[in-house]
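No value in this document is a laboratory result; all are computed from the given coordinates. Note that the structure is a prediction, hence the values are computed from the model and not measured. Cβ atoms are built from the backbone, for glycine too; each structure is taken alone.
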Structure I
Amino acid sequence: MATMKDISKKANVSLSTVSAVINQSAYVSPALTNRVMQAIKELNYKPNAVARSLKKKRTNTVGVIVSNLSNPFYPPLIEGIEDVSFNNNFNVILCNVSNGHKKILTYLELMLEKQVDGLLLANIANSEDLNEVEKSGLKYVLINRKPSFYDKNFVGVNNPLSSELAVNHLVRQGYKRIAFLGGDLGINTARERKAGFMSCMTLNGLDIDPMLIFDGEYSLESGYTNVKKMIEQVEVLPEAICTASDIIAFGVIKGLRDSGIRVPEDISVIGNDNNSFSENFLVPLSSIDHSTYDMGKISMEFLLEMIKEKDETRARQIILTPSLVVRESCGYKKNKIDKLY
């Protein structure tokens with residue numbers, strides 16, 4: 001296996017010049033750089049990553065911990081993270097915790113063993129988990145979710161505005177009786193999206209029927225179960241349904257169709273987050289786009305800034321602006337339908 005000394009001899013340069021080229025630690029003229037790089041190529045030299053990390057006090061590796069990889073929210077987010085990582089010669093260790101506290105502890109130990117330079121935590125906002133992250137001493141950025149009153153490094157979307165955009169779109173189409181199917185109120189995104197729905201309905205002078213408000217989980221099963229409950233419990237069904245996420249909307253549409261209710265002919269449905277499956281769902285889903293790729297990209301850029309700074313960087317919270325995406329699931333207002341028997 002070739003060594004730096006072999007490169008030095010082959011290129012006819014000093015060992016310090018070879019080191020400067022490989023580690024990019026000092027200026028080397030283009031001519032000498034080309035000679036060193038040509039020797040590296042001819043000798044098929046592979047730098048010792050461990051030795052380089054000890055010298056530079058960095059491993060050029062970051063950990064990414066996500067809550068549930070089965071959620072279609074994640075592919076564009078991770079793509080944004082990896083694009084920035086690749087362009088900056090960083091490697092990514094991806095861990096899926098499935099919302100398990102023990103898994104987070106295990107993965108944090110792994111990150112410390114691997115001497116990662118920092119962490120990105122997507123939808124990991126439990127106070128107990130964050131306490132463990134703080135104890136690790138690693139630099140980190142939260143993505144998409146954060147605890148109440150959290151004032152440290154975070155990249156997310158304007159959640160209240162996302163629901164407001166959805167409600168205003170439905171109102172412009174003439175809908176007045178609008179239901180809301182949300183997520184777990186223990187999560188800040190669910191609370192903020194519900195709050196945005198409620199405030200926008202009030203601002204538009206519309207009545208909020210408590211029988212049409214359901215909290216649940218960010219899952220297809222939750223959307224399906226809650227819309228079936230609604231169909232059983234209310235006398236007059238809504239004209240439209242606003243949901244806290246696209247995956248909830250998928251369950252809602254399936255539940256409506258299984259009950260013989262057409263979307264959008266009988267009831268319109270709008271999602272929230274515009275995940276990668278929404279455009280090609282059974283009924284192409286209108287949604288609110290969160291620029292999820294950009295969320296991942298900006299988060300990684302933010303973390304790299306923190307890693308490269310010797311001193312602590314000032315805490316920042318970057319909030320992205322969502323946008324409306326209209327597809328077939330929000331048709332123009334039809335005659336409202338009564339409970340089907």
Structure II
Amino acid sequence: MGIGSGLGAQIGIAAESAYGTYTAPTKFIEFTKESLQLKKTTAQSAGIAAGRLLPLSSRRVVTQRQASGSLDMEVTNKGMGVLLQTLMGTSVTPVQQAATAAYLQTHLLADVAGKSLVIQKGVPLTTGAVTDKSFLGCKIISAEFSCEVGGMLTASIEIDAKDCDETQTLAVAAYPAMAPFHFGQMSLRTGAYASEVARDGIRKVSVKIERGMAVERFYAGEAGLKKEPISNDQVKITGSLEGDYVDTILDDLHTSDDATSLVWDFTGPLIAATHYERITFKIPAIRIDDAPPTVEGFDVVKPTYSFTGLDDGTNPVAIEYMSTDVTL
């Protein structure tokens with residue numbers, strides 16, 4: 001019997017073979033918070049009947065079903081591939097590095113058609129019994145990655161789903177040995193693409209990727225369930241760089257509105273040879289939106305520069321993930 005609180009909860013995921021088709025979870029995520037829930041649309045008959053003062057319970061119907069919510073987690077050195085693929089869109093096969101145990105995943109920004117998940121959550125009753133809620137047709141509509149002084153690299157993922165199925169068997173969770181990426185492993189570089197230089201004074205970084213999708217594709221003949229969402233807007237990439245005012249490099253970029261390449265990197269322990277556990281975010285062109293530094297008291301000046309990620313016309317936005325995962 002499990003623990004009758006959040007300590008007994010679990011999240012399992014699996015890539016779907018077709019949108020909204022259940023696949024038993026094969027990977028289990030260590031998460032910090034989730035808010036996935038079924039959302040139903042109901043209609044109540046309001047026909048007039050002599051003497052009836054209250055609507056009939058039997059005349060209430062469910063006309064639509066869908067689900068949505070968020071998933072917050074620490075970004076770890078194993079098991080992230082399926083989520084990254086669903087966010088970025090490119091079909092990825094990990095590439096072995098020489099003859100080592102290191103495998104590189106390169107997730108390039110692409111359309112996300114055909115990329116969806118089953119997310120199965122186990123929610124404990126106070127008795128310790130764990131209830132199953134399997135969310136089908138899960139599309140990642142945004143993900144924000146963030147890390148600050150003394151903290152972990154975290155991800156907050158927004159999800160749209162087709163339906164919630166409570167008839168499946170709850171998968172038995174199994175967790176491989178894994179470790180989170182953290183501030184002590186973080187570096188940030190800007191400059192010309194492929195020649196970026198490390199920036200000093202950086203204390204916090206966040207990057208958000210938003211996928212504009214038509215999520216209200218409800219049609220006749222679909223039993224009140226939606227069709228797979230499709231891209232209906234350009235991808236939006238935004239973020240912020242917070243730190244001490246140690247030089248004017250970012251400040252000058254704000255003034256000139258020139259573009260610069262950004263590489264945000266976390267490098268963990270050595271796997272083998274010259275290959276380290278790592279996750280790297282590459283945005284070939286960003287432009288600083290605001291704000292120039294201001295003096296707000298006696299303390300060190302600490303500007304926060306918000307930025308927008310853009311297409312440089314040549315190089316792709318990418319998330320590289322080096323781990324010992326042989327498959328996603």
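Where is percent of Cα pairs over 15 Å apart, for residues 71-158 alone largest, in which of I, II?
Working: I: 61; II: 69.
Comparing I, II, the top value of percent of Cα pairs over 15 Å apart, for residues 71-158 alone belongs to II.
Could you tell me which structure in I, II was used to calculate percent of Cα pairs over 38 Å apart as 25? This figure was derived from II.
Across the set I, II, mean count of other Cβ atoms within 10 Å over residues 87-94 reaches its highest value in structure II. Computing FRET efficiency 1/(1 + (r/R0)^6) of positions 95 and 255 (r between Cβ atoms, R0 = 35 Å, to 0.05) across structures I, II gives 0.25 for structure II.
A value of 179 was computed for volume of the Cα convex hull per residue in Å³, for residues 7-206 alone; which of I, II is the source structure? Write out the running numbers ahead of the final one.
Numbers: I: 179; II: 204.
It was calculated from structure I.
As an exercise: distance in nm of label points 7 Å out along Cα→Cβ at positions 135 and 167, calculated from one structure in I, II, equals 2.1. Which structure is it? Spell out each step's value before the answer.
Values: I: 4.2; II: 2.1.
Source structure for this number: II.
A value of -1500 for helix-only ellipticity at 222 nm (-39500 (n - 2.57) for each DSSP H run of 4 or more, over all residues; to 500), calculated from one of I, II, originates in structure II.
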